[in-house]
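See the structures that follow.
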Structure P
Amino acid sequence: MRMNPYLHFGGDCAEAFAFYERNLGARVAAMMRFRDGPAADQVGPEMQDKIMHAELELAGGVLMGTDGEGCGQPVARVTGVHLVLNVAEPSEAERLFALLAEGGTVEMPIEETFWAKRFGTVVDRFGVPWMINTD
């Protein structure tokens, strides 16, 4: 058994996954647009170029994403959960945190804590909440 987070973006899944690939050492393993799916004729023109399904290999796991359910309705942003990156070196934790914070919202600045050499929380510009941790 395996668990994969599946994120719903409001139209910027391709941009988000490209950003994660460039900056987090991830790899886009799959990306299908609604126009390429079997039900393309049932999707409005505003959704044809949006992402139906994408997979990103990141930190030994797979993050999945979509721009919606194909109905053109806005999707809720991620709440009540954070994606966690455990990083070996404090300098790398700080670098990743700064990248994710650019255009986003810092919830807790990255700093040393009683449990970690570095820890911080941020919601990136795509609305995805992250925790960066260095044991």
Structure Q
Amino acid sequence: MIDVSDAATDMPPGAQLLGRQWLGFDDAGETALIRYQAQPSFTNRHGTVQGGFLAAMLDSATGICALAALSPNLTVVTRSLDTRFRKPASVGPITGRARIVVRTDREMIVEAALVDAQDVTVADATARLRVLQRK
């Protein structure tokens, strides 16, 4: 299993921008929990979080969930991300909940949802990820 804890020195710049914090798995060990911090600079002309930032959070959540299930010699890359925007998202904490629904030696399908501080789902996605040898 890959260590996906967010040590500041190893966190990718995109994850830093999104304020990503790995929270671990739920009590059943099936759903990865990741917190993001939506900044005022992420908002659109309506004052809500722009969809591209939500998609980046979903891509991050699906990827880190997959990485947490892999051996250290493997990694994943996103092949597709089917994103659905459900409700406007506000500035502040947003929690990603991701789980693997299909896993083979070469591919993973991971579903994720983003929920706001009131536990309202603001967006969700299904990602198809390719499993690769780490270089």
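Some points to look at:
- Looking across P, Q, the calculation of distance in nm of label points 7 Å out along Cα→Cβ at positions 32 and 120 that yields 3.8 traces back to P.
- Comparison of P, Q - label where mean projected area of the Cα convex hull in nm² is highest: P
- When relative contact order in percent (Cα under 8 Å, 6 or more apart) is computed for each of P, Q, the one that comes out at 25 is Q.
- Rg and Dmax of the Cα atoms in Å, for residues 40-103 alone from the coordinates reads 16.1, 49; which among P, Q: P
Since every read-out is calculated from the coordinates, none of them should be taken as a lab result. Everything numeric in this text was worked out from a predicted model, so none of it was measured. Cβ atoms are built from the backbone, for glycine too; each structure is taken alone.
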